[in-house]
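Any read-out appearing in this document is the output of simple, stated calculations on the displayed coordinates, not a laboratory observation. Keep in mind it's a predicted model, so treat the numbers as computed, not measured.
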Structure P
Amino acid sequence: MRAISEMYMRSGGTASPRYCDECPNLTSIGKHYDCKLYQEAGGTKHWQPSWVACKFFGLKHLPGQAVPEEPEQEIDGQLSLFD
């Protein structure tokens, strides 16, 4: 199965008329391109920027995947609702 076909299946279709080269998840290493979300799903194949984008276009993480939470930072002088 082509890598993009797997992403179409996971995401539920295409985000036509968008292309992968417009997506912030496309990264390039030399002459090779990779999709961060495809790698997050365990994929290892290289990517083609000319492919029509999947419906995960522009997402930071795959839906349903555990995303590490950033700890809340306290600002000096900030009042707390619980004080």
Structure Q
Amino acid sequence: MNLIEPVVLVCTLAGAVTGAVLCWPIHPLLGAAGAVVGVLAGVLVAPLLLLAILIPFIAVTQGPREALKQCREFFSRPR
């Protein structure tokens, strides 16, 4: 298992719980919808969150050139 997979799972779970808890007091069905939206938001936000955490760490430990190289690899299209 790579590093990104557990991060995506945790973000997905956190998004589902947050969406359900925030929407449940309004209506139970809206709580279920909030959980689904939270899962989708967690999956979409997780890679960006991981990138925001790791790029400064890479820049400090390995230098800015390696950090920029990692950014280019992250945002490039697969061939």
Structure R
Amino acid sequence: MNKIKEYEAICKSLINLLDIDEKSNLKITQYINNYGVVNFFKNTELMELPEDAHKKLQAIQDVLFYIENVDSRHGGEDFENQ
């Protein structure tokens, strides 16, 4: 899958999870398209979004951080499955 299609899929999923207004939707989509997903998550606090969206984004970041750490500590497998 090319980057544009990946970004579109990620944006669609994020927007569904966040349940945000159209203006915020557009900001997120433009930011991800311009700077990528990793930079988006590194800079979410700088974006002018509703407080609820920031809280939800932080929760998503927490889950991603956990998954990344479990993956790196356990060779790609969840520790409960070892």
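Looking across P, Q, R, the calculation of helix-only ellipticity at 222 nm (-39500 (n - 2.57) for each DSSP H run of 4 or more, over all residues; to 500) that yields -29500 traces back to Q. A value of 23 for relative contact order in percent (Cα under 8 Å, 6 or more apart), calculated from one of P, Q, R, originates in structure R.
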